[in-house]
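Next up, some structures in structure tokens.
Every number here is computed from the coordinates shown, using simple stated rules; none is lab data. Everything numeric here is computed off the predicted structure, so don't read it as measured data. Cβ atoms are built from the backbone, for glycine too; each structure is taken alone.
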Structure I
């Protein structure tokens, strides 16, 4: 089996503008934005780069939809520029904090989820409720709670990490557990 390739699908980031925002005014003036009734945030969708924001009145934002940090930075910069043109006082460039990197991996082999559930620790598997198995490591050294959704076709969805390097480490840990249990071929 070759080294698995991690493909980032979505980055979720937190941004704090450190200012109060008038969301009703911005909803009328900001292209690509709208408010849902009884929802406390303004939804802003950029077309280039294609990412979305939830913007709260306290100046905090969640950004989603990018597959690399450069795109997140470009989107935040573009939105901040638009807000400043609408005379929103933002004193300095906001700090961007990645809170979740969601990625996928195709192992290129069939996995027997029943066998994994019986022979590997840190898993949850209830096939009558969900077709995948959930792997969560016990000894994760970072301040997040990652998981891997494992499917019988060998595809994985990694979530709950803050960097691609953490996703790679998590996948490697799962693969080591599968090799030790004799459920996938050993590396050569």
Structure II
């Protein structure tokens, strides 16, 4: 099983609010394009505010600008959620949502085991490679689950910039809005 790929937005796409300081987990890569979820942009509301049957406040993340009225999820529960799609050994995408609701309501699942997204990020054939060649993204082969799923997402982009070092190190300490400095 191949590790999941990540995209880290470079500072060159500052004008695009959707991808400003974004880290995207790529979950599907085909000849027709790629699909992923922004993992580091928590939304100001929780799952119980979006889904009537849920009564526990699980965080919800902005997954991307496509289909923002649809809810998606990535999890670590494998066979506990039927119809899951394995991304790597201990990471899965989608599955039976009624089972997820049951696990949440019976408190058999915690926020560090599942992440919910409104919308997704998608690129048509050749689009992402063109953006990478234009220096808008850096592709990383793998990022440990505990780096993005179990920890706070607030400093995730900064930490990835620091790890890249070189010219990216300066950006890791730059303010969110350089004009307010």
Structure III
């Protein structure tokens, strides 16, 4: 079973990664971990179907950096509060995962954080259709991560998918989870 200390050790290594210069739009997501009796859980959202980018997909709370953000950690915390109503007072940032470029033009900085288990959600109905927790051990298990290739605008991309119950986690969210998994399993 993965423990918070394992995550902290892995993130200490990940924080050494130097960001590359990019023309992609800077953005950040929170990779929220909740400690429960049954083990660590990962909080995910499902985006509403009318959004311009990634409509209906399973995602982490997050979005584009704006002028009011002092850094990408602030972006992730602000977006988490806007999307699911969790105050930054209930969030303890643990570290960063490697940058994740997307085919839709974003460079995502995943920010891993522990969220206090007594949080209460208030979904932004315009952006978030649902929010739910999944066992961290399940999604970080390489046996549950499917890999395939997909064509987009004439280029071939590596894509991961993580089916969980009736949901399918894929795209940038699954790629972030797989990178997290690789980091954890290097312990």
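With respect to distance in nm of label points 7 Å out along Cα→Cβ at positions 64 and 136, the largest value across structures I, II, III is given by III. Can you spot which of I, II, III the value 46, 37, 36 was calculated from, given it is Cα extents along the principal axes in Å? Answer for the origin of the read-out: III. Taking distance in nm of label points 7 Å out along Cα→Cβ at positions 8 and 168 as the measure, the highest value among I, II, III is held by III.
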